[in-house]
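Below you'll find a set of structures to go through.
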Structure P
Amino acid sequence: MKQSVMTSLLMNEAIPEFQESLSIRGLSGATLRGYHVDIRQFNRWISSKANSPVLVDEITVQHIEEFFSYLTKAKACKPSTINRKINALSTFFSCMKKKKYITESPMEDFKRMKVPDSERIYLNREEVEAIISAVEHPTLSYFVMTMAYTGLRVNECINLTINDVNFEEGCIKVINGKGGKNRTIPLNKQLKEHLKKYLELHRPYTDSLFFFALQKTGTVSGQYINRKLKEACEKSGIKKHVTSHILRHSFASYLVKKDTHVAVIQRLLGHSSLKTTSIYLHVNQDDLQAAVDQIDF
C-alpha cells in the first residue's frame, strides 16, 4: 500500500533539498561530500533498476536490501563502507520524513554490519612515534603529533586557529566540530611544550590565523596530510594503511588500553553517544583471561 504523503518528490529533486538541510546543520565539507557521493550512488542504482526517475515515497525496504546486497556482492564493499552508506541513507530518509515527503523511513530498524577487527587499524606507541619522526616537514610533523595526542578529527585540527590553542589554560578549544558542537581538550604536557616550540621556531611567517599553516597556502589539507602519512609509513617500514583518521582511532585505542573510562574517551573524541565510542572497546582472549583471573571469591 502506497504511503500517504503531502507531496510526491523525485529523488533527483529530493537530493538538493537534503543537501541544503545538511548545510544548515554546519557539517564539515568532508561529511557533506560523503553524504553527496553515497546518496547519488543510491539514486543512480535505483533509477537504473527502474529504468526511470524514482519517487522518494516509492522506495521500500526491499529496495534498500537489494542495494546493499549489490554493494556487498557486486562491488565487494567492506562492512565499514556499507555502514557509512547506511548512515547516509538513514539521514536522508529521516530528512524526507521530517519534511513530510514520506510517512515512514525504509531505513527504520535497518541493522549495521558487524565490522571485523581485521578492518580496524590501530597504531601502537612505537609506530606513532616512528611516523611522527618520519614526517620531514615541520608543520606537518607537529600536525600529526597533535592528532595523535588529542584524537582530533583531521578537519578539526585543520581549522584550529591561533586563539584556539590556549597555553595559559592548557587546552585546545574545538569550535564548531562535527555536528556543530564545541568541546575543550586538555593539552598533554609534552604536547604543550612541542607546540610552543612549533610557534617559536617552525611556524612560517604568514598572515593566516590557522594554527597549522604552510607558507604558500596559509593552511593544510586533509589530502596532503594523508599523502605525507603514506610516505612516512613507507619510510618507517610500517605496512599498515594509515590515514589521518587512524591516528584518532589509535588515540582512543591507547586510552582504552590504559583503562580510561569510556565516558571520558567519549568526551575527548566529541562523540554524541557511548555507542559510537564502544567500537574502540575491542578485547582479545588475553583481556578476558586477565579479567577472570581477578576474581577471588
Structure Q
Amino acid sequence: MKILNFGSLNMDYVYEVDHFVKPGETLSSNGLFINCGGKGLNQSIAAAKAGNEVLHAGLVGSDGEILKDKLKENAVNTSLLKKIEESSGHAIIQVDQNGQNCILLYGGTNQMLTEKYINETLDKFGNEGLVLLQNETNLVGYIIAQAHKRGLKTALNAAPMNDKVLAYPLELLDWLIVNEVEGKQIAGCEKEEDILPTIKQKYPNGNVLLTLGSRGAICYTEGETYQVGTYQVDVVDTTAAGDTFSGYFLYGVLSGKTIPEALVLATTASTLAIGKKGASDSIPLKKEVDQVLEENKFGALAVDKIS
C-alpha cells in the first residue's frame, strides 16, 4: 500500500552535552552534528527503508534542497513537494551522555501548508493508500478530514503534543500513535494504565499504538491488545527511535503481517537506530533488520496478548 506523508522537514542541529542546559546556565557542547530531520522526514525514510512506497508532501524553503535530496537518496518520492521562498523548519537538539535528547523546534515552512495545496496533493495521490501525519505541520485536522472523505486510511503520530491535537477529528483516524505522555493528555487521565481504556472509549473505531520508550509498546486493534518489550542494548542516540518504530510498524501492518510480527519488526529496527548517532541516517535498511532477526542477534523478544 502507498503512503502519503504530509510530513515536517527540518535541519537538525545536534549538540552533544554532558547534561541538558538548565535555566540561566551557559554550557559548552562537546560536539555539533548537522543532519536532515523532522519527524515527517524521519518517518518517510523509515517507511521507505522498510519497503513501503512513500510519497512525501509538504513545503520546503529556499534553503531546503538538501532536505529534498535526503528523501530522494532514501527512495522517497518527492514529486509532490513544493518549494517556496521562506525558511525551512529547523530543530536544536541536545543529546546527553546517556543518549537521551531534548528538542526545540522552529516550524518554518512546515507551518505554511494551505488548504489549496492539500486538496491538490490529495487529488494527485488518488483514493487508495494511507495518509501519515505528525503534529509538526499546520492544518493537520483538515488533512485528516479530507483524507477520510476520500476513503483513504489515516495515521497520526500526535507529537509534539499540544492543545491543537484535542481539536482534531481523531475519531476519523485508523491509527493513533502516541507515547505515554501524549496518551495521558489525549485521554485526560493521570495513570498510564488508564490511557488505552479511555482512548478506546473516546474513539471506538480506531486503533492505537502506545509506545513506552525503554519499556516497549502496547498495541490495541480489533478488540485485542498486545504488548512487546525491548532488547537490552547500549544506547548511543534516541533521536529517531520513535520515528523508526512508527515507520516499520506501519510497514508491517500494511504488508499483512500479524500485530506481533509488526511489533517485533519495529522494535528490532528502532533498536538498531539507537545504536547510531543522528536522525535519518541512523534508520536501518530492512535487510539489516531481517538479518538481525534471522541471526537472533539481540535474543528473543516476546509479544504478549494481554486482552
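Tell me which structure, out of P, Q, gives -16500 once helix-only ellipticity at 222 nm (-39500 (n - 2.57) for each DSSP H run of 4 or more, over all residues; to 500) is calculated.
Going through each structure in turn, the value belongs to P.
Could you tell me which structure in P, Q was used to calculate distance in nm of label points 7 Å out along Cα→Cβ at positions 64 and 96 as 3.3?
The structure behind it is Q.
One of P, Q was used to calculate Rg and Dmax of the Cα atoms in Å, giving 18.3, 52; which?
This value belongs to structure Q.
Taken together, the values in this text are just the output of simple stated rules run on the coordinates, not laboratory data. Just so you know, these numbers come straight off a predicted model, no measurement behind them. Cβ atoms are built from the backbone, for glycine too; each structure is taken alone.
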